[in-house]
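Following are the structures in question.
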Structure I
Amino acid sequence: MSNLTYRSWQEGDDLALLQILGDPSTPQAHIDRTMLRADSDDPWARTLVAVDDGVPVGAGTLFESSLHPDRLWLFVEVAPSMRRQGVATELLRRLREFPAPSGVTALKSRFTVEGAEGEAAAAFTASLGQEQIMRSRGVVVEPGALKLPVFDEAGLTLEEAATGSVELSQVVADYYNAVHDWDRAQMTLGRAQTMLLNDATGAKGAIVLRDKPKDADGKILSFAISYEPDRVDAPADVLMGWDPTLSDADAREAVRGLLAMLAHQYPVKLEVDDAMAPLSDLVDELMAAGQATVVTTTIIVANAG
């Protein structure tokens, strides 16, 4: 590939690469392309573009995440006609010449199994010695899949919650940290509000399941945050979680009860990591019964450095 040149990201590269790479084959692939960005020092990010006779044919980026501080995110994508020719490897080699200010050298990346990019990404990450650290599934749960819980005035209660609620934000932050021991997280109340609950994230509303009414000091057992779906006719995108201080049995019951309410009349789409055992196991149960379907599978891989 001696005819290729490499340069920093420039304005307009996203559109130029779109013409060469084509439309992303999955929603996850679309999100991953947004990682390609201009160089930045806060947060630290470096992006390089491979150019063939003036035409961008691939790009790669490394960047730090203050939320997950132990690894650098890596994303590389190369035009199909240029794959398996060492372009991605050369992009990474050159990116490695820019040391992250934190001193972190370990890398993580991800790829969606479904779609044309999946096989190429799996081969590339394996060549780097990266191994799977997590599986994340996009799952659609069919309506009426679960028996509704029993509510009463002094006991189990379902209620709407303000997405700006400090109480909800704290539970969301604690939950996020608890289910990311495989990739240490530093989620705070403020970050939860900004990254998961803010209107700018697409968050449209939230409901919570309490052990008793709020005015009786009821505690949030589980929560669900709805987001704007990719299409008008698509199932609602929902982030589900629970109070991580609950016992395993109580967490499973809280998740089951809330999901039963969410999917009572309409299908819902969930993002489910294997680390979310109460929810992941419930999804497996519903799949076995033909009441849930996996629409995407994303593999997160990493190496030591």
Structure II
Amino acid sequence: MKVLVTGAAGFIGFSMCEYFLKKNYKVFGIDNFDDYYSVKLKKKRISILKKYKNFNFLNIDLTDSSQIKKFFKKKNFKFIFHFAAQAGVRYSLVNPQKYINSNIISFINLLENIKFIKIKKFFYASSSSVYGDSKKFPCIESQKLNPINIYSKSKEFNEKIASYYSKKYKKNIIGLRFFTIFGEWGRPDMLLIKIFEAMRKKEKLALNNYGNHYRDFTYIGDVKKVFNKLLNKKIVGHKILNICSSKPINILKICDNFKNKGLKIKKIAKHSADVFKTYGSNKKVKKLTSVKFTNQMSEINKLYYWYNKTKMYRYLEK
């Protein structure tokens, strides 16, 4: 089976490439090594993937439509997984143009190139951020969206444009609203790696809103299981799925878990880009895939052990 994964050097893209390669799929990965966070970490991920004989990698900028058109010539992918995007809610306040280019223009370039080719399914990464600062929990896929920044608005736009292309060109397109995905080789700008780094450097970790946030942490291993099931499920048209454990955890509880390991915190005021709680319903995806989500705190503790054992911190500097 031949699959395309965009954002192959990113956390979720890398994780899915490795998963497919272990299943002996032929994987084409593309990335442009954007420097939003450590390029050294991204290159480390790709070096791991290159150990597999079925992995092909190309450095491609998805905003370049001519590059994409050339790449798709004579390529017959069964499945496409689009994970390349500009991440980070707060950074969208600093550099909104980058989100327009990376998240919207790149997405349209890809959709334009699958209009007339035969693929079974096109998966793309959406985000829990499209729900905004919701007061209704758990968030369900059918509720009214309330994106509150450029990042979340770009994801909402992607969902709308995907729905249009699906109907217009009869494509099976699945949008995944990811909720705080964590795991091995994860992003250094996410909370857990920040916690581990603060402990290693013996620095205080700044907690926005005095630590009074809830996040629906979802282990990357569960994401892999979901994709494995979705590959063989009959899905017609455009579908949206929450990918979440549906068990939000208070940030202070996670920090308390690491206090006896040396974590020190500094409580600060709420950041304007942050939402109070993310909490999604996973009933729809569980009904479709029968995947059972793992215990987050158990996996978080395992991740800390893995982080120290692999010395991941060696790859975190930009």
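Some values worked out for this structure:
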{"quantity": "Read-out distance in nm of label points 7 Å out along Cα→Cβ at positions 41 and 57, computed value 1.6, structure in I, II", "calculated": "II"}
{"quantity": "For volume of the Cα convex hull per residue in Å³ computed as 140, the structure of I, II it came from", "calculated": "I"}
{"quantity": "Structure responsible for 2.7, with distance in nm of label points 7 Å out along Cα→Cβ at positions 65 and 89 calculated and labels I, II on offer", "calculated": "I"}
{"quantity": "Origin of the derived value 4.1 (distance in nm of label points 7 Å out along Cα→Cβ at positions 17 and 209; candidates I, II)", "calculated": "I"}
{"quantity": "With helix-only ellipticity at 222 nm (-39500 (n - 2.57) for each DSSP H run of 4 or more, over all residues; to 500) derived as -8000, matching label from I, II", "calculated": "I"}
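Just so you know, all these numbers are worked out from the coordinates, no wet-lab data involved. The structure presented is a predicted model; accordingly, all values stated were derived computationally and were not measured. Cβ atoms are built from the backbone, for glycine too; each structure is taken alone.
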